[in-house]
Structure 1
Amino acid sequence: MEEMPRRIDPSTDRAAAAVLLGCTPNQVGYCARCQGLTRRYGPTAQVVCAACRAAEAAPSADGSAG
C-alpha cells in the first residue's frame, strides 16, 4: 500500500516546498481546500494539493469511494 501524500504546512519556506513539489518557488501557492502549499501556478498547476486529492480519492470507512 502506498503512503498518502502529506500536506505541506503553509509555514514551510517556499524554497523548501518547491524542492518537495519539484517546481520553482514562484509556482508555490495555497491549496484551495486545506491552505497547505501546492504547485499553484505554472503549466502543471494544481488548485488542490496532492494530499487533498488523495483524501478525496480514498475509499470511505464504509468501503465506498467518495
Structure 2
Amino acid sequence: MSEYSSSTQYWFNTETGQVETAKEKSSWTHLLGPYATREEAQHALDNAARRNEEWEAEDEDWRR
C-alpha cells in the first residue's frame, strides 16, 4: 500500500505557486508531487533547489 493512499495528497503548482489537492488539481505539466502534507508541498521548490545544489556539488567532486 502506498504511503499516500490513506490520506489526502497535495501537489505544488509551479505556475500559480499554490498547493492543490486531488479535488482541485491542475494540469500535470505544472505540478510537483504528490506530497503527504500541505507543508511539504509548500516547500517543494525549496527542496528541489536544495537537491539540485547537492547534485551539482557531487558532480563537481566527481569531475575532479
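Please treat every number below as a calculation from the coordinates, not as lab data. Just so it is clear, the structure is predicted and the values come from calculations on it, not from any experiment.
Computed values, structure above
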| quantity | calculated |
| --- | --- |
| Among 1, 2, structure where helix-only ellipticity at 222 nm (-39500 (n - 2.57) for each DSSP H run of 4 or more, over all residues; to 500) as derived comes to -6500 | 1 |
| With volume of the Cα convex hull per residue in Å³ derived as 95, matching label from 1, 2 | 1 |
